[in-house]
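Next up, some structures in structure tokens.
Quick note: the coordinates plus some simple rules give every number you see, no bench work behind them. Source: prediction; values computed, not measured. Cβ atoms are built from the backbone, for glycine too; each structure is taken alone.
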Structure P
Amino acid sequence: MTDEYGYLNVTGRIFDIQRYSIHDGIGIRTIVFLKGCALRCRWCCNPESQNFDIETMTVNGKPKVYGRDVTVREVMQTVRRDMPYYSRSDGGLTLSGGESLLQPEFAKALLQAAKALGVSTAMESMGFAKYETIDGILPYLDTYLMDIKHMDAKKHADWCGRENTLMVENARKIAASGKTKLIIRVPVVPGFNDTERELLDIARFADSLPGVEEIDILPYHNFGEGKYTGLGRPYPMGNAARPGMEKMEGFKAAIERNTDLYCQIGG
């Protein structure tokens, strides 16, 4: 990068840009989905995000390519078009995946470009990276939506492919830095963490983090099942049922009764 706007020329690999989202940060958001993930969570609803390679998936009987290389400048063209919606709703740009931190230079450049436009930034991430990498991104990140899936390292490894040690330690460091608003998110998955005890373990950890005031619990769904078929892969969750709203409300009440956190049930 040879000039002050060189970050606009940084290239990364994405598999989708979703506009007008209201579930991944405050207000109306533009979500950029980055390719590549270090985990293999059994319930992953975006299996096309897992491999960094460009893939072909069968959709409605036709082949569709997932993955393309774009510059930050190209992504910002979409962000610029959506800016009127941000100003009316306090929305902005959200990075998702996959795991955005596996393309750290690209993720940082996207956030930097958005901030240069005065656009609010958020990132959905498991925190799977060296903390030095995360720390370089934090100055351009308004909200960190961080997944904490389980507090037991072995069960985390069994269901997600890797232990949670690095992510838990990074959550502590991110919170201690005070550089971004940290919100903990928990996918509530049948057979994995859908008990009050397991969710309270996560909530109490989140409550111990300085500056963390909110935890979001997200009920499992099987909306991604057809994608596995399209990729020629078996669906790891089988016929697991989505937790009912009554059960989710019970978890919310238990968390708010036992911690100082505001608990929100997401979509």
Structure Q
Amino acid sequence: MMGTATPSELSSLSDLHGDVVVVTGASSGIGQAAAEIYAAAGATVVVLGRSESRVDDVVAGIIRAGGTAHGYAVDVSARGAVDTVFERITAEVGRPTVVVANAGIAGGESYLGAGRIAGYTDAEWDEVLATNLTGTFETLRAAARVLETGGRVLVTASTAGLRTDPMVSYAYVTTKAGILNLVRQLALELAPRGIRVNAVAPGPFKGTRIGDGAVEITPEAEAMWAGTIPLARMGTMAEIQGPMLFLVSPASSFITGAVLAVDGGALALSHTGF
């Protein structure tokens, strides 16, 4: 029978000292929250995002808090951009040991609003696939090229990829569903190399920024979302940090190919009312 773990042993389960963690879409929202908790756990964090000014702000905030961070502006939907920035990171910061593919955009309204399929444009569809699916694929490909034994990959999926979700767009649910099998397939390929690949699937969270603009949550919208969740509220950024740290930390050393839903119990519902 195992003995009781000491405080130092417990602390080591979330220790990322010595890691170089690259996070895409880290200039705001879930990506920023992840970057901040990784830095607090001792990692050297590389913040990637479309907006150079927002990237700089996040990097500055991490440094003010006592962490180590570097930032690069990159659009993951631009072909070849991910490979180029990974080459720079390896040369200027060090070889990444953890890659978090978080970048994503919403892609318009749901069919409950103006996003009915008959009017959904090619441009809307193509933009979301380029960022959410192809951008994630290129990020994972770059990760597979650079990571060595013990490396970890984490992808931000969504509960919208695990079931239908009439509150988000067609392209969003499609890309998030595709990402999940991409994660599982890559986990099988990289397991013999000692590299773990997992996904986190958030439900509704306050404080996200998808694309270029902040998502404003009105009291009415918050109440609507809360009505779909057994815990009867939306999540906060602080509540996604623990799961995202867990999945790249020593605490999850025997987990790969998994999808962790962080949704207040929403996926547990088998009916529309609670």
Structure R
Amino acid sequence: MKTANVFKSLAAAVLALSLAACGSSSSAEAAPAEGGAAAPEKLTVIATANPHEVILNEAKPILLEKYNVELDIIETEDYYTPNRAVSDGDADANFFQHVPFFDNEKAENGYKISNVGGIHIEPFGFYSRKYSSLDELPDGAHIITSNSVADHGRVLEILAKAGLITLKDDVDSLSATKEDIVDNPHNFDFSIEVNPEQLTNALDDAQADLVAINGNYAIGAGLKPSTDALLLEQADQDNPYVNIVACQEGHENDAKIKALVEVLQSEDIVNFIKSQWSDGSVIPATK
């Protein structure tokens, strides 16, 4: 786990430097464009690489042409810096997280951030380097999960729906914990947790029999959820784990924020997502 913590610290430091550079350039007044046309308004968005940054890059020329907004994307693989950066005003928005993670971060840290729109869903998958089907999993298999509390209920709900464990009848899947498991017939071990960005690396851990991996990290590692996952979440537009755009509280109605959400929810981007991820590994939240 020490390696994951070092990675997290380095990622945060790199992102902080990027934000400082970005903040210093965007705080200066924009020079007027030639011919008297208004200079584009800068919009800084922190995003994880895939699929979030890919989607933003598709939206970038539309924002510039239609809204005269110049999108500046800061890539990160760290889950814990983007919300603080937006809350502190070091970036205009972020695009990397689903709603339960957002809610948990806001409640735990008191961040002044707002959910301004759902964009897509990434079905969560379970992967293995050792086995080619769930039937091959031995009793006592180690199932490695994220250490993000917001993911625990989701992971457990998928396993419960697959009949591998049983949860308490009255438990809310969004808040379920390992203590809510009432039947674990194969005695699966859930003791190993890692940072979300380390989940794909955990596939090579000697103890890893099965790893529950966030969709964006699976895609970024070259995995194809629809064919490589031994178990894949059934996702639809009503899935509570929709990935969102978040901005600082009080800026929800800023023209450039509204423009960003409008473009990301537009027919052009919906069609791009459907085409780019035709296997269903990323699903637009807007019908």
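Looking at structures P, Q, R, which one was FRET efficiency 1/(1 + (r/R0)^6) of positions 175 and 255 (r between Cβ atoms, R0 = 25 Å, to 0.05) calculated from, given that it came out as 0.90? Don't skip to the answer; put the middle values down first.
On the way: P: 0.90; Q: 0.60; R: 0.10.
Going through each structure in turn, the value belongs to P.
If you rank structures P, Q, R by distance in nm of label points 7 Å out along Cα→Cβ at positions 39 and 63, which sits at the top with the largest value?
Structure P gives the largest value of distance in nm of label points 7 Å out along Cα→Cβ at positions 39 and 63 among P, Q, R.
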